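Just so you know, all these numbers are worked out from the coordinates, no wet-lab data involved. It should be emphasised that the depicted structure is a prediction, and the values quoted were computed from it without experimental measurement. Cβ atoms are built from the backbone, for glycine too; each structure is taken alone.
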Structure P
Amino acid sequence: MANNLKEVRLNLLTTPFNLDHTLTCGQTFRWEKHDKWWHGIVRKSFVKIRQIENILQFRTFPEHVGDDLIRSYFRLDDDLPRIYSRIEKDKLIRKAVKKFRGLRLLRQDPWECLISYICATHKNIPAIKAMINNICIRFGKKIIAEDSEVYRFPVPDDLAQASIEELRLCKLGFRAERVKHASRLVSNGNLNLEALKEMPYEKAKKELLSLPGVGPKVADCILLFSLEKLEAFPIDVWMKRVVLESYRTHFELAFAEKVAKKKSLSHNEYEVLRSFGKKHFGEYVGYAQEYLFHFKRCQ
């Protein structure tokens, strides 16, 4: 098996990268760590990967694929030193970058990201992982990888043709109808996710917001993690706390006090917070979001 091992060598000064930070920061739901190896599915391949200092060692199943898959998925083409220089606008973000240096956004599959984040509404990460795992086992294609069986994420047709009852067996609850609706739109071509990459941020977001189960936060997650929109700034309960605790002086006092007490944000309130993020951190605000989000969660 050793001869199937491939490597990507990095210059960590010019290409900072930390695999553990990247896969534990909450942006993805299907990676698991076994001993020192991370196991996950990227596109159609099962990937085993680990980092030893500046070397990424990996194997893929069922076929061997080149390092282009790894470089693209982990966004090793992003110029992180330049991004840091643009987003490090204050003491808090500098602390977050220092603690989690090398954390990168992932270039996820848009279809899988869409369904995953529709499932993610009002659920914690273990519950989200369980739902997605159930979907993959019931509807995805099996891959034999060494001594274990793993499952690809199902294709749109498979979920579009599934009954609501079958989807509910995956513990989706009220999300079953939303998953089916989105799957049908992608399957019949009425929603072209790849085309959203070419659209401006606002237009692509408007398309996503037309889907049942996709509000501003879910749309921004999909845009940031799979559709190349690094200007997206997803705001969940953690990010609302970060913004209102650490950047409170950027808002009118009455607005900050009102929003702090609310469980959920209106579209207008969300937009006020998002606009602050974009103005304060600039074009790479999505990277600032992920560092601040992970920093707050880990405190």
Structure Q
Amino acid sequence: MEIRAATASDLDDVFDLLTVRSRAAFGISEVRRDHLAQTWTLSGTDRFVASGNGALAGYASLDSAGDVGFAGVDAAALDGLLETVESRARGRGLAHLTAIVVPEDEPYDALVRRGGFDLRGEVLRMWRDLALPADDPVWPNGVHVRSYEKADARRVQSLLDEAYLAWDPAYSPKPHEDWVQWMTAHDEFDPELWLLAERDGDLVACGLHWKEHQQRGWVKDLAVREDERGRGLAKALLHEAFRSYRERGATRVGLKVEATNPTGAPQLYARVGFETDRRYGTWVKEL
């Protein structure tokens, strides 16, 4: 079994591995080749493949925050890839690896269990039917809302990093250039759907949403500065997103959220009509 860095010529075979993994876990493929191709060469992400007998037996990725992904059914190939990823992560100075895994993805679930990862939490995937009634957004006094511009990148990342670091011990900020590429260098990014809430010129909240695809929207990130919470900003940002998505022809909108998020996000999402349809485990390995 040979383990090596992935190259551009591996993209189609990796896409096939990811498709097989998705179908085995969920019954359908949730992998988009165009998105994989757009993100393939982003800085900050290492990609590895395991090959044998002229075919790929496994795939692994490692980004600059320590988030990992694996695909394949060959246990030996996956174990070898994990060893390679760990070595690379230590070389990059990362303190831990984080994997988000559904139990239905049996090869991946088995890998993290035997590979020394600890189950630290649960991520909920939730959907909301946009045919449900929705309120008009009500903005707190003194708050102005506008769409994203390139010059906002550092402020937006800082707001998100501050929000996540306050409660998530597994969260690792990405280097800024990596973050910008990961968030904006693909077709899912639409600056009109990135909503920024400001008070006196200071960024106090944001709702970042991916471009609609197959009549579905997606809430990528929703964050409110701590001293602005409890004033309805998060709810208003969601209702503004619902309005925008309906205007674009979307019929439902989804998101992922940590089940134990102490800001009350899961409860807010349930109150505005989101329902959970899938649960992922958050697995962390200290290095």
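Quick notes on this structure:
- Computing FRET efficiency 1/(1 + (r/R0)^6) of positions 57 and 201 (r between Cβ atoms, R0 = 30 Å, to 0.05) across structures P, Q gives 0.05 for structure Q.
- Origin of the derived value -10000 (helix-only ellipticity at 222 nm (-39500 (n - 2.57) for each DSSP H run of 4 or more, over all residues; to 500); candidates P, Q): Q
- A value of 59, 49, 34 for Cα extents along the principal axes in Å, calculated from one of P, Q, originates in structure P.
- With relative contact order in percent (Cα under 8 Å, 6 or more apart) derived as 24, matching label from P, Q: Q
- Read-out mean count of other Cβ atoms within 10 Å over residues 217-224, computed value 21.8, structure in P, Q: Q
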